[in-house]
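Enquirer: Next up, some structures in structure tokens.
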Structure 1
Amino acid sequence: MKLFAFAFTVFSVLSINAHCQDSAIATPAVKVPPQAQAPNVAAEKFSPDGTVNKGFASSHEKFFKIAQEGTAELLFLGDSITAGWGGKKAIWDKAFGQYKPVNFGIGGDRTQHVLWRITNGELDVIKPKVVVLMIGTNNSGGDSAEGIADGIKVIVETIRTKQPEAKILLLAVFPRGEKVSPNPGRDKLNVVNATIAKMDDGKYIHYLDIGSKFLQPDGSLTKDIMPDYLHLSEAGYQIWADAISPKLAELMK
């Protein structure tokens, strides 16, 4: 009788374990959005619920279709600061209209998001003479200066691979924050800019730092130029246009 009870107990334990294992296997894995991916690793932008951000996906699809038309000669690539050209049509048309420009800027993008976009269709078919790249400020909150610079480097290398005839106007990441000091975000971006400046080869990659154009003599930013000390006003976009137009005219020949 004791032997039977022992055997029944063993059988019951094994059955329960097997059931638990089966249940564990059957349970679907929770999708965790890769928000903390390295700056030099291509990544889609995810929402908190683990799904691809709808705005990001929609903009990428639109840019992909524009790229497939293959008519643009000047491509702006970046985050919300670049996307902001969409609301400054008069300045944009006057400064760049002659070059058949397109704007592939998406708000909130970090280096990994731009890298994902250009490896997933936004640089296919399109044949720009010049790509204006400015990216990295959204990485400054959590990534090291070295990591951000490496992310930008990989983006530049990818553009060179996909568009070997295009020239790249690599802009220094714009200054942010009202005051010069203390300003750890701006300090970090200064290190980033000093690093990516070394990528200038005088032939295909042309580095240009126009950050000082936005600053007051004491190095501070004003709300007249950057209302939130990050995004540009209309006056700020005019400064941007004026600052790069001579170099663009040279590169677009």
Structure 2
Amino acid sequence: MTGVFQFAFATSYDWLPREQELLSAAAERCLEAVVKARLAEELVLRGQQVRSLAERMIEVEERERRRISSELHDEAGQLLLSIRLHLELLERTVPEAMGELKRGLQEARGLTEQTIVEIRRLIADLSPAVLAQLGLAAALRQLVSRFRRHHGARITLHLGPVGALPQRLRHVVYRLAQECLNNVARHSSASRVMVSLDSADGKLRLRVEDNGAGFELEHAQAKRDSFGLAGMLERASLFGGRLVVRSRPKRGTVVLVELPLE
């Protein structure tokens, strides 16, 4: 039993067959509407649960990034600095007559210094301290500055007023910008890159544009190993936003992200 239709008349009334059919049809439509409403409520509830779980996973991911970053800094980073110091001391004690050994120590020290620089880059990528300490704008400036140092493309950054942002929103915007620039560095061979962030009409807008090689969007999405683009789409949708990619071969790429500020 789902529900009851009750009718009252002043006098006795015999239903005609076609009236009974009409009422039965109306009852079926009402039942379908009730079932549809319940399914819609369940769908909304499941969607909220999925978003809540996904947001929790992102929080766990960021926590794990911070843990790995801390271990790299405290363990591997300190050990490499100690190795570099020992190599430098050995290099100083080796007499000039042992030139080949001295050169070998110099090369080993140089490789160790390069490894230290790479470890520091990894630490900054995993968990940028400036994002927590100084905010999103400073973190994006640092991200762009690192890109400028390591890649030949000319990159410009425009930051509009965005106000105070929740921590989770800061993280998702930073990760999206980071993934965009990683894709530019790996695939586009661009000579110019533009990054902009601003807000309007209750939405935060991130735009990353390059004049690189471009690609066929449908072909890229069809690849089984295309996790970068899928991950970006997922991050944006989890926060109720949208991500649009516009690209054509040899025509560059534009990535637009809109996220609600509420």
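Just so it is clear, none of the values below were taken in a lab; they were calculated from the coordinates. Quantities reported herein were computed from a predicted structural model and do not represent experimental measurements. Cβ atoms are built from the backbone, for glycine too; each structure is taken alone.
Enquirer: Assuming 13 is relative contact order in percent (Cα under 8 Å, 6 or more apart) as calculated from a single structure, say which of 1, 2 it is.
Expert: It must be structure 2, since only it matches.
Enquirer: Match the computed value 0.55 of FRET efficiency 1/(1 + (r/R0)^6) of positions 70 and 230 (r between Cβ atoms, R0 = 30 Å, to 0.05) to one of the structures 1, 2, and report its label.
Expert: For FRET efficiency 1/(1 + (r/R0)^6) of positions 70 and 230 (r between Cβ atoms, R0 = 30 Å, to 0.05), the value 0.55 is produced by structure 2.
Enquirer: Separate question: So Cα Rg over 2.2 N^0.38 Å, for residues 38-149 alone, computed for just one structure, reads 1.73; which one of 1, 2 is that?
Expert: 2
Enquirer: Same structure again: Work out the source of 124, 41, 39 here, i.e. which of 1, 2 gives that when Cα extents along the principal axes in Å is computed.
Expert: So the calculation was done on 2.
Enquirer: -20500 is what came out when helix-only ellipticity at 222 nm (-39500 (n - 2.57) for each DSSP H run of 4 or more, over all residues; to 500) was calculated for one structure; which of 1, 2 is it?
Expert: Value -20500 for helix-only ellipticity at 222 nm (-39500 (n - 2.57) for each DSSP H run of 4 or more, over all residues; to 500) corresponds to 2 out of 1, 2.
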